[in-house]
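Below you'll find the structures, each written out as structure tokens.
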Structure 1
Amino acid sequence: MTNHKNLGKICSMAKKGTIIKPKRIPGYITPEGQVLTEPNQHFKFHYKPIQYTINYELNGGTINQDHKCSYIIEDETYTPPRPIRKDYTFIGWEPKCIEKGSIGDVTFIARWKPKAILVDGPTLNTLLSQLAFSKEYIMAIKQAKVIPTEYVNLSSTSTPIMAFYEDGIVYIYSKDDIYCNSNMQSAFEGLSLLRDISGLANVICLPDTNINSIFKNCELLSDLSPILNWANGGKFSDFKDAFKGTPASASGRLPKWYRWKIKICYVSESGKHLDEVVEEYYPGEVIRIPEIDGYETDYKGLRLDDPPKDDILSIIYFPKKYTIEYDLDGGFMMDTKKEVYTIEDETYIPSIPYKAKYDFKGWAPPSIVHGSIGNIIFHAHWSEKDNQEEN
């Protein structure tokens, strides 16, 4: 319905019995005519807006937000939400919108432009080497401020990324945002004189990018600040050896995201759970294995060169064996006596010893309680029997 919106009015003359037909109004369904039955009669015609269809030609994209599939002439101006498409930039709808008061079915066509995406890491490494005649001559990567007249194209799409080399510096330029390839493995590996990567600060690195060995053996690279926000602060598919052989790695000046989150479980060989921690470690870091009272382990430090399966690392401990000695003070034990114990043994009380002419009064300590540690000496306490009792 029109919510009683006044679409217009008209006055006219007609004979009694005439069917008065309402005028046609674009965007509305014309109601049926009414019969004139009396002088000065008023008619009110109710118009229902026509429901028009909205179609979308996304050309490979998707819309993840709520969007309209129909409209009426009375709706406010409507612009569809931005669609998304992998490796493409949305540049607009055709038409741009449906203006208020429009009529007719509408098809929105999404217009796209390929993103400026770098070639994959190994290919980029080769192109940079060719650009500078040798990758050992590259000292810096910066963004150019002007469009170069001669360049090497570093793009994997039809949207170019222009690069040129001058006095030890590789300059890159694109009219569009520059994106990392999903595989940036070894992209700058072996650029032994590279010390300035400021040109990468505005390069967009999306989550789940592979940056394995990306700056490996860049022997002068210590400032990693331009890439601290890559992948939204660090969500990569692989970053092993990303900074291996760099001063940044040697000094520990590494991005906070360059960490594996690992759950470390400390477990006895018997299967007993001793403790667990969740910590973050950078690749190649040595995990210090803590001492646990009553246990020992073959691990003293563990170098983390690869993330463990399911990001869970189990460290096996062995219960220490402690000696048990007996100070019988002249007595002896009829039963076999226990000579070693561990922290996991059940509570142990030695058997009663025997000594002629004496009554056994107890052990000191009275027992080895479950969970105890340390070597133990049991001292037997005696009291001399009286002569009558002896006889």
Structure 2
Amino acid sequence: MPQGLSNIPDLRLTVLQKLIERFMTPPNLMLMNLFGQETWPSDNIEWESQVGNRGMTPFVAPGAPAPMTAPVGVAKHSAAAAFWKEKIYYDEAFLNNLRKEGTTDTYLTAQRRLARDMQMLRGRCDRRKEWMFAKMLTAGSFTYKVMSEAYNYVNYDVPSAQIVTLAADRKWDSGNSRNILEDIMDAKLALKNACGATIDYALFTSEILKLMIMDTGIQTLLTKHNYGQGDLFANPVRVLGSLLDISNMVLYDEQFQLRYWLTAAVTGSSTTNIYLDDTADIEVGDTLRFNDTSARTWEEETVSALVPESGYVTVSTAPTASFKAGEDFVTITKKFIPETKFCMFASTVEGQKIAEFANAPYGLDRKYGMKVDDHEEWDPSGVFIRVQNKGLPVLYQSDGIYVLTVK
């Protein structure tokens, strides 16, 4: 590039930041916008959570000192803020087209490419934030990388009695003694007794919705003669929400995809230990899709074991085909809400939100929230554009969540 980045209007930081901000959060990402956010003074996030509520001031004699009190069941938490970022590279040819004068066709095409890429980076960055909220609500904890090979673990201390795995005979898909309505009513009663709150959100996927609307007990209650207009199949989410008295029944099928490059060859019908450039976010039970970039074919196997520090995962059955290191890759497509869970929570307790996102400072200029910057390469000529963010969800009411593993 004969001239620097400053001579390319579209690559000025103010323009790039406006591009990032112009694109709204993907509309299906609801959790990161539900609880709000605050700025934190440092990247060491410290907060207090409580269980229970509804205290009452005691009687005292006139002239006697007031007794001390404190929030019920306070627990102190501390965790390093999670930091996530990525970058994209543009070479000299693209940059020259971006600034080309004369005919506008090439220029506009490059502009559209830049806008599309900024939208992609924004969406990917937002999905990581959404992932953290989903983990907090459905698992009560998650692990994240804080250094090159070091991981941190944050535990929100959700009571174990409120993260429930149904017994085999109670499973919603196959249990002989299943009773969906009773399980949900038990959860509502447990949350009411725990902190006095009413469940106003239930999150679930289409797999769980199918089990609910096909359940004979629910169908019996919702026949035209017994309840409403009999429109369970026409408007299942609304009808179920009315039946269960949960104001926000949310069918949440939003997905994210993970991609990892193979760092060791996979021999067909032989290799079960799969070495990858990263194993972050992989879990036992995930479906690993092996992608052959040259043949444009793929096959899938299930992850049966993993040790994050080892650099490999183990699949239950070796792939039939062979795959090359550095050329082929694997992908995992997952939903933010696991397909086996029915997650319920009270969004507020005594008028206060149970959670929020703590934005932490990063960079020498103490940036907060999602930011974009760039770095120019001299030889070969090009530019990296980077998007980054830092923070952590915090949960103030640990017993405001109830999660059922139902299948």
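Tabulated data
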{"quantity": "FRET efficiency 1/(1 + (r/R0)^6) of positions 74 and 122 (r between Cβ atoms, R0 = 41 Å, to 0.05) derived as 0.10 - corresponding label from 1, 2", "calculated": "1"}
{"quantity": "Distance in nm of label points 7 Å out along Cα→Cβ at positions 146 and 338 - highest-scoring structure of 1, 2", "calculated": "1"}
{"quantity": "For 15.0 (mean count of other Cβ atoms within 10 Å over residues 170-177, calculated) the corresponding structure among 1, 2", "calculated": "2"}
{"quantity": "Among 1, 2, structure where helix-only ellipticity at 222 nm (-39500 (n - 2.57) for each DSSP H run of 4 or more, over all residues; to 500) as derived comes to -7000", "calculated": "2"}
{"quantity": "If Rg and Dmax of the Cα atoms in Å is computed and equals 42.0, 151, the structure in 1, 2", "calculated": "1"}
{"quantity": "Structure (1, 2) behind the derived value 25 of relative contact order in percent (Cα under 8 Å, 6 or more apart)", "calculated": "2"}
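None of the figures in this text is laboratory data; all of them are computed from the coordinates on show. These figures come from a predicted structure and were not determined experimentally. Cβ atoms are built from the backbone, for glycine too; each structure is taken alone.
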